[in-house]
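Listed after this line are the structures, all set down as structure tokens.
Please treat every number below as a calculation from the coordinates, not as lab data. Please read these numbers as outputs of a predicted model, since none were measured by experiment. Cβ atoms are built from the backbone, for glycine too; each structure is taken alone.
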Structure P
Amino acid sequence: MRSIRLYVDAPLQPGVRLQLPSGPAEHAVRVLRLRAGDALTLFNGDGRDYPGEILEADKRNAHVRVHSAMAAAAESPLSLTLAQAVARGEKMDWIVQKATELGVARIVPLLTERSEVRLDARRAEKRLAHWQAVAIAACEQCGRAVLPRIESPQPLASWLSALSGDTRPRLALLPETGLRPRELDLAGAALIAVGPEGGWGERDLAALREATFRSLQLGPRVLRTETAGMAALAALQSLHGDF
């Protein structure tokens, strides 16, 4: 039996009746073909699931009654921040989707020395909204009830300067030999920086080293940017998280 989960940006509590916003309503009625009496679960990012049922539905609208609230159990005890150089085309969508499924707590899109993607303020705002929608859909699918925080695209130097006083372990996929995931003591959190398609530039490497980032070694093979971050997240979740 399939489990239907929908995100709504609204307060939720047991016993409440609400009309779904236009986006979730259209998805429920036109895509999922839910009808009156069908069960579903709502969530709003507060860490709880809200089981309920469709009361009424037409071509564009759906009314739902929430039956109960329950703590969701899909959040990892390991708080990981993925600082990912913005990748081209649909690669970045894939990175956001899979990082969300792998339990990442925060995603920081980086603009680096060799980044091939250039974003002005308007494009950056549109991309951020799009990535947030991708993360919401991934949470609906994978069972998470807390949305990962996705920050606005920013230069690497800006992100590094904002880390002053941050004591979480700092890891980056650097060209030199580094620590294996099993050699780390993360104490529940870590920052992971991943470079662009062409690799980190020399200025970026110098900045990361100055900011005390240590090299994370993921084996002898060269991984693509969209593979490297996911491999790091999966390895750290396996050894230090909830895998």
Structure Q
Amino acid sequence: MFCYLTGEDILFSNDAFGHHLATEGMYNDLADPCALHEECIKYYANILTPFSALVKRKIEEFAGLGLPLKMICPSHGTIWRDNPMQIVSKYLEWADNYQEHQLTIAYDTMWNGTRRMAEAIAEGLGQADPTLTVKLFNVAKGDINDIVTEVFRSKAVLVGSPTINRGYLSSLGGLLEMMRGLGFKNKKAAAFGAYGWSGESVKMLTAQLKECGFDVQNDGIRAMWNPDGDALEQCRAFGRDFGQGLK
């Protein structure tokens, strides 16, 4: 819900165009522009992604009024007084199934086997396409909101976990549930993981990625125990094949 103050030409935009960055200065031109952009895209990715169609419709509704605009005052975050339409343009961009030439690898590991797989897959991706930005996260150690933001930026996501108790590690469960709720569109995905006994994690992760709405490209890749040279080369080949599909 927007509120427009006539005479002063100020748009009070409620939750739209805000973020969770506390700055010493009240206005956008007094904030670090890079930090401001990162906080704005993180806010959009983690909160507004499911409402992208409504975001686009509301912006078009306001723009259609042709009202003069000097400032945008969100309910939290800096006030946009220097070229306030810059954040509006970004919202329209982010609302349109946004993606960069990037892939995010999110994994957890027990004895570093799945970590080594993730790193080998990342090597293969780089071999297939040196221009592809690859972001690698240990979900148990990273901030889940930062990881979701990078998934939002990405055209694909690879998710990895070893098998534990005929399932996958709980940290991946939290990330998958967040991604399911956000309803990302037009993103490819696949799963990977090491195992010692039954090895169900990759199959289960693949099913969860499909439920999240990702375009799952294959059945994933598994490696038994801590992957040796041959297994790591298979991971590189997996990365190369996946990377070719992103060009």
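Per-structure values
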read-out	value
Which of P, Q yields 1.0 [distance in nm of label points 7 Å out along Cα→Cβ at positions 175 and 215, calculated]	P
Structure from which -12500 was derived, helix-only ellipticity at 222 nm (-39500 (n - 2.57) for each DSSP H run of 4 or more, over all residues; to 500), options P, Q	Q
Answer label among P, Q for the case where mean count of other Cβ atoms within 10 Å over residues 79-86, calculated from the coordinates, equals 25.0	P
Answer label among P, Q for the case where distance in nm of label points 7 Å out along Cα→Cβ at positions 55 and 127, calculated from the coordinates, equals 3.7	Q
For Rg and Dmax of the Cα atoms in Å, for residues 23-70 alone computed as 13.8, 34, the structure of P, Q it came from	Q
Answer label among P, Q for the case where mean count of other Cβ atoms within 10 Å over residues 151-158, calculated from the coordinates, equals 24.0	Q
Origin of the derived value 0.20 (FRET efficiency 1/(1 + (r/R0)^6) of positions 7 and 47 (r between Cβ atoms, R0 = 25 Å, to 0.05); candidates P, Q)	Q
At a computed 1.8 (distance in nm of label points 7 Å out along Cα→Cβ at positions 87 and 143), which of P, Q	Q
